[in-house]
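All of the numbers you see were taken from the coordinates with simple rules; none came from a lab. This is a predicted model, so every value here is computed, not measured. Cβ atoms are built from the backbone, for glycine too; each structure is taken alone.
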Structure P
Amino acid sequence: MHLKQQAAYRAVDFVESGMIVGLGEGSTAIWAIRRIGERIQAGDLRDVIGIPASIHIEHEAWRVGIPLTTFDEHPVLDLTIDGADEVDPDLNLIKGGGGALLREKIVAQASRREIIVVDDSKLVDQLGTTWAIPVEVIAFGWKSQMAFLESLGARVTRRMKDGAAFQTDQGNLILDCQFGPVPNIDLLAEQIKARAGIVEHGLFLGLATDVIVAGAEGLRHLRRE
């Protein structure tokens, strides 16, 4: 079994019957979703319903037999299982490599427990070390947001897909911002979010409660103190 798959399965061990579960985006989260579906079909889990973090994940959840609900029906989630692009020693994250950062953050903020599944290559001393920080912006005036982010020290590229500008599920654009290692991540998050036209950023600060790390020596379970 692949290491990421093992870690995702371990995260699913925390899912109990009757829970409302956030379903994250990404290749690792897919393993968790499929495992939840297997446990539901086997009768091991009952009355579990999910809230997906993207349209893509919604389709996958239906495919594997996970009943879905909405925030109108269930505004608080018991737990969410998701992936991350980077994790620092305080369990702060960069997310959004799959482009679903806005919905993922809404789901994370509504969750009593946020379980992140990664391999050990995602662990860094400072966020921004190996991964760009994705910033979701509305299409109107996006170049002014690009100039603003560059003024903060980023090298900015507009995310593309199949030769066209990538669009999120909300129809927005993603600007990928290479800052390098960021010494004051809280300040940067505040500066980015204060700008009109910027919808959300991929800095998930203080949201992860648990991180399951897959490595050559097995699995580690990190918890927020």
Structure Q
Amino acid sequence: MAAAESTPLLGAVIVAAGSSRRMGFDKVLATLAGEPLIRHALRAFEQCHAVREIVVVCARERETDIRSALADVGRISKFVSGGETRQHSVLHGLEALGGGIDFVAVHDAARPLVTPELIERCFGAAIQHGAAAAAEPVTDTLQRADETRRCAEVVDREKLWRMQTPQVFRVDELRRAMNGARAAGVSVTDETSALRRMGGRVFLVENAEWNFKVTYPRDVPVAEFILRSRAAASLT
């Protein structure tokens, strides 16, 4: 009788190296429901049984504060410094992953509403399809504007999706894609773009739960309300 295939190992790269320019203060360390914002994102990965190790990518000047905020997270293997751009920061995180990791989940530290269930769903879809990312269908009316900011045409939203994280890939394939984009001088805003540039395909995991990226000060009280509502619901 043939031996059963072993379950692939999942690592996580949490990207916390942004400048928080639009926020006006360091958003990943902002207090959210009594804890630093980044702690909520890390808790989901810590509670996800599939995740074997976590690498946190942060700005060198904030590393001490971020280490302190995450002092009780047991699965963090390394803190590494970010690069000039997001794609450089992700590459630094990928290079820091330990051996034996088959898949990697890349996640924005500024998305504190991610859940262990969403991570598991994305991982399962990546095992099946090779790569997967959380996303939600676009429901707003979209207009393309001209150079004077006047509406020029309606954009068909039927096949448009708003990308989220986590985005899960085979580690070796993502490394090749990210290094290829860097070598070609191509800037990518997320990891799916790098993989698609190399001919890869990414399955979209529809996520109907809140998972927005905290970008403006107005986002903090909304995220806090959602977190507190989830906590209250878990007690009923």
Value 0.45, calculated as FRET efficiency 1/(1 + (r/R0)^6) of positions 44 and 164 (r between Cβ atoms, R0 = 41 Å, to 0.05), assigned to which of P, Q: P
Ranked by mean count of other Cβ atoms within 10 Å over residues 132-139, which of P, Q sits at the highest value? P
One of P, Q was used to calculate semi-axes √(5λ) of the Cα gyration tensor in Å, giving 26, 24, 20; which? Q
Using mean count of other Cβ atoms within 10 Å over residues 92-99 as the calculated read-out, with 17.1 as its value, let me know the right label among P, Q. Q
Work out the source of 52, 35, 27 here, i.e. which of P, Q gives that when Cα extents along the principal axes in Å, for residues 84-211 alone is computed. Q
Just checking, which of P, Q has the largest value of volume of the Cα convex hull per residue in Å³, for residues 12-123 alone? Q
Assuming 11.2 is mean count of other Cβ atoms within 10 Å over residues 68-75 as calculated from a single structure, say which of P, Q it is. P
Kindly point out which one of P, Q the value 1.4 was derived from, the read-out being distance in nm of label points 7 Å out along Cα→Cβ at positions 108 and 172. P
